[in-house]
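Student: I've put the structures underneath this note.
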Structure 1
Amino acid sequence: MKIAVMPGDFVGKEVVAEGLKVLKAASKKFGFTYQTTDYPFGAEHYLKTNITLPDSALKELAAHDAILFGAVGADPRGNALIPQGLIETDILLKMRFELDQYINLRPTKLLPNVPTPLKNAGPDDIDMIIVRENTEGLYCQNGGFLYKGTKHEVANQIEVTTRHGVERAIRYAFEYAKQFNRKKVTLVAKTNVLRYAHNLWMRAFEEVKGEYAGIETGYDHVDACTMYMVTNPKRYDVIVTTNMFGDIITDLGAAIQGGMGMAASGNINPTRQAASMFEPVHGSAPDIAGKGYANPIATFLSVAMMLDFLNQPKAAAAIQQACKDVVADKANHTRDLGGTASTGQVGDAVVAKIQS
């Protein structure tokens, strides 16, 4: 298997280095081979070269089986030199759109002994999969300005919703539920106000669900969903939702599963006609870079998702179990979980669990 590695900036480099250690341990344990190709793109690379992600590199990335990604974001040393949002849109969004990674898959699962802000919730209560449509909606950069910089300025950001894009996201959610024995799929939208785009979502959902007898279905407005995720997280099993709403509720999901350092993700092209990308969802965190504070568990769980996608389910399950066992011991908690363990210490502990 061919894996492109793009660590990005700051703690992205630290957690991806640990992720590669875990990947190597899993390959030795389960007897699969892989090749990696490193790519330097991120804010630091842009400041040196004025290049974000060239089309030639994108073509190379597409030819890999998967991409392991760290984190990028504006570099605080060069805020005046990097236009707002440039790195995110020209690297992350460009890969998602151009490689047709139309599913953003976010497991939201609380592991034993990991702190959650929900007073009465435990691992049995927080175990949901959020399927976010990843290439449409408000993130298509479809819009513009009139009279920019004047007191009469007008800004338009136009949501793009297609039957093709909506249906394939909904169908993926039902197929996921079917494959992994999940009992319920809930559509999260805002049909009472967004009466055109989200009416399309609802009609497609009603039609597709008829093909999946035995899977329970539900619907919640997005504002109600945010309430239920806090007051009754067990309500949700598989959620399917729009690009923007998915972006919002998955970060709420990260908070209730122990924070961004515990949250893995996959940007999936289910057709496999171009590479899928797997990444921890935290940012590049320049304030803690180089201190060994970053929690690498989200990266390890992203590696597990990647291996599952690459048809190595035993290796994926072993990494998931190793992460579960390691964080069960508070001695392995990093600072975001209230502990003092270093990034490398957690990585070594997960590697040892895999090897054993």
Structure 2
Amino acid sequence: MKSTVFESIHQRLGARMMPFAGYNMPIEYSGINSEHLTVRNGVGVFDVSHMGEIWVKGPQALALIQRITTNDASVLTVGKAQYTCMPNGKGGIVDDILVYYYEDRKFLLVVNAANIDKDWAWIQANNTAGAELENASDKISLLAVQGPKAKEVMQRLTSVDLAGIPYYSFVTGDFAGVRNVIISATGYTGSGGFELYFYNNDGIKIWDALFEAGKPEGILPVGLAARDTLRLEKGFCLYGNDIDDTTSPIEAGLGWITKFVDGKDFIDKDFLLKQKTEGVSRKLAGFEMIDRGIPRHDYRIVDAAGAVIGRVTSGTMSPCLKTGVGMGYIAAEYAAPGSEIYISIRDRKLKAKVVKPPFVR
């Protein structure tokens, strides 16, 4: 099992550690609710160094990215990032990823930790244009500094004007005395903040500087369990739960990152265009519990008569709302906001209503 450069710190802080995507990762420190609310109201730091980073370089870099992803990377300018996904040639999704336009003819793809090997093989197999590829996943560490007070804390450690970095943009600059750190206005919590990419040997220095600078704001380390509840409150998809090799981006409500534009001939384009034009039989929808109960992954979704109409892909008790929320694939005729559905929990049929995420605004 792999470790990030911060594992000794996690152990010293008493984190509950568990295997995740081949890494020994911190699941929680002080507790899911306290960590969750710290990010919503203050500032928290996630070690997400298990994520993968793949460089795509050279004259054919853009052509490759345009072929393997659904979004239109041709609109990116240097310093901009884009959320997208890679179709698998069978109507499903290989992975959802971020594309960074790092410099001329050089892109950084950030992929999910559990999919690094699969994504690398897929990109190589489809690299018919001859782009230069480098899997840098084992060389790069990643910290997500999230929350409304993240900018205030981080500004003490850099000469980069953080207020001047728009959402889904990034700057490469100094941070905590380390050069060439990618400072990206992205994240997976919906509470604002930044993500920091840097080489492994600079990790401890950056971690220590962050926690020293953030003492006045009550900065806390946050584990993957709160990361999951935070992203779910905002309705962000989790690969392996809400999207996978059997779900299409159209079914998953990701039509907004599926661009049918002239000159972009991407994998599964015709199939996905047909789905967009003709509609789909099921849709990923958000729901909020009316009856008291906590929806969980793979619970059945049923109608008033008890007939199965779908299944839960993600669910939790929202720390902010104090009620159960979730997402799941539901027969299209039940997926409109306001529809009444039921979640089957231990043979009890509990009422819920379909709502459009985010659950917490």
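Just so you know, all these numbers are worked out from the coordinates, no wet-lab data involved. Predicted, not measured: the structure shown is a model, and the values here were computed from it. Cβ atoms are built from the backbone, for glycine too; each structure is taken alone.
Student: Which of 1, 2 yields -12000 for helix-only ellipticity at 222 nm (-39500 (n - 2.57) for each DSSP H run of 4 or more, over all residues; to 500), as computed?
Tutor: 1
Student: Another one. Of the structures labelled 1, 2, one was used to calculate mean count of other Cβ atoms within 10 Å over residues 18-25, giving 16.4. Name it.
Tutor: Numbers: 1: 22.1; 2: 16.4.
Derived from the structure labelled 2.
Student: For which of 1, 2 does distance in nm of label points 7 Å out along Cα→Cβ at positions 66 and 282, calculated from the coordinates, equal 2.1?
Tutor: For distance in nm of label points 7 Å out along Cα→Cβ at positions 66 and 282, the value 2.1 is produced by structure 1.
Student: Comparing percent of Cα pairs over 16 Å apart, for residues 114-217 alone across 1, 2, which structure shows the greatest value?
Tutor: Between 1, 2, the highest calculated value is found for 1.
Student: OK, next. On mean count of other Cβ atoms within 10 Å over residues 82-89, which of the structures labelled 1, 2 is highest?
Tutor: Of structures 1, 2, the maximum of mean count of other Cβ atoms within 10 Å over residues 82-89 occurs in 2.
Student: When log10 I(q)/I(0) by the Debye sum over Cα atoms at q = 0.10, 0.18 Å⁻¹, for residues 90-273 alone is computed for each of 1, 2, which one produces -0.47, -1.38?
Tutor: Only one of 1, 2 returns -0.47, -1.38 for log10 I(q)/I(0) by the Debye sum over Cα atoms at q = 0.10, 0.18 Å⁻¹, for residues 90-273 alone, namely 2.
Student: Which of the displayed structures (1, 2) returns the greatest value of mean count of other Cβ atoms within 10 Å over residues 298-305 on calculation? Could you put the intermediate results ahead of the total?
Tutor: Details: 1: 28.4; 2: 16.1.
By mean count of other Cβ atoms within 10 Å over residues 298-305, the leading structure of 1, 2 is 1.
Student: For the read-out relative contact order in percent (Cα under 8 Å, 6 or more apart), a value of 17 was computed from one structure; give its label from 1, 2.
Tutor: Here the read-out was taken from 2.
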